[in-house]
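I've put the structures underneath this note.
Every number here is computed from the coordinates shown, using simple stated rules; none is lab data. Note that the structure is a prediction, hence the values are computed from the model and not measured. Cβ atoms are built from the backbone, for glycine too; each structure is taken alone.
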Structure I
Amino acid sequence: MTITELYVNGKRLTCHVRYKNIHHAYLRIKPNLHLEISLPRNRTISADSLLRDKRLWIEKKVKELSRIKRIFNDGSVLYGGEYIRVEVRMEEKPYVGVRWDKKCITVYGAPDKKNDELLVDFLASQTLAYVRPRADEFSKELGVNCTSVSTKKIRSWGYCTRQGNLSFNRKLICLPERLVDFVVFHEVLHLKYFNHSKQFRETMTKRFADYRELKALLKTYVTY
């Protein structure tokens, strides 16, 4: 494996080149701007020529990834769509948990509990406190029955079952409020239309006139 660097639109990419028993070369760009290059062992194509041929594609992907907003970012965490500073405090007799105001989230650690776990537990509790009443409100609005509402460690922002169980990502509260409502309404609506049919889309658009814009905006947030 060889490692090199590439600069695209002012962004620095670390390139990892690997030679494998494959017939075709391929590229993969990770959200952290690590570019993985896989080449056939017979080396019928070089990394430099592949990068030249795929330059436009790489520029497009870097532009897309540059718009991505991560939940955790350089000592801050997204909350309601805004980054809030996170401080960690360790004391002899610590209060174990999280205290929060609009300027800072303070994590009071303990030897037997990881600080990031405490923070995620806090986000999960805040998410549940918000989505439960919203799910009940939307259920009444749509005339459906919601059996349960919970938060889980999942890659998506939410999902539902035919039994009426709604599950949401523990970090959903990190998104702007309108996007949170969008996700909750989306999952509740699946209790009426368990698909993405024309009726489903029309109902979403009726409730959220900017449905397409919100759907695109949601993709710019990642769950980590």
Structure II
Amino acid sequence: MSEKTKRILMTVGGVSISGFSVGMFNLSDFGMDPFQVLVHGIWNHIPMGFGTLYMVINLIMLAVVFFVDRHKIGLGTFINIFLLGYIVQFSSWLFKILIPSPSFPLRVSFLLCGIVIICFASSIYYTGDMGVSTYDAVALILSEKKVARFKYCRIGSDLMCALVGFLLGAMVGIGTLVTAFFMGPLITFFNHHFAMPFRYGNEVTRKMIAKDENGKK
């Protein structure tokens, strides 16, 4: 498999899988992810359709990312903006049809599985390096500028989104907090143990991780 083909598969597959994991997250009904909390908080104060507002916020963030680090914009970015919503809508509909009245233990299982799967999917398409969502770019840019390690940048950006959204009137659930605290570390885990070895091979991955660790000391 060529390098380009591998990267395209990682990008398309990663974003698609993350869309289905959001459907699992929605079925659990334990709260939205941090970025959704932020958008819903803003939506409470702006008379605009949610889909339109979501698109506008992403386009504004896209413009900012373009000037800060345009390398983060690519195939994955536009799939996130224009396709991810439909995948989430379909997966949410499908799970609701298949499981119309989920029990509490099943909801907990869907929450935990959804978080693990979305972290796995995010790791795949980040490492594919063909563009990321405008929100995902924030933590990646901060980590590359040596503000902190990625997992801490991600926790910080997630908590900030959840806090601002909450202050603007959006609801924060246990799923929001679990996502905020665990996505960064889990994505890092999958980067090191699956996505990077898949793209670069084990030996190159070990060297890249060692270089990164030394650079953070």
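Odds and ends about this structure:
- Value 17.5, calculated as mean count of other Cβ atoms within 10 Å over residues 128-135, assigned to which of I, II: I
- For -11000 (helix-only ellipticity at 222 nm (-39500 (n - 2.57) for each DSSP H run of 4 or more, over all residues; to 500), calculated) the corresponding structure among I, II: I
- Computed 21.1 for mean count of other Cβ atoms within 10 Å over residues 24-31 - originating structure among I, II: II
- Computed 36 for relative contact order in percent (Cα under 8 Å, 6 or more apart) - originating structure among I, II: II
- Here distance in nm of label points 7 Å out along Cα→Cβ at positions 32 and 72 was derived from just one of the structures I, II, and that gives 2.1; the source is II.
- Here Kirkwood radius over Cα pairs in Å was derived from just one of the structures I, II, and that gives 20.5; the source is I.
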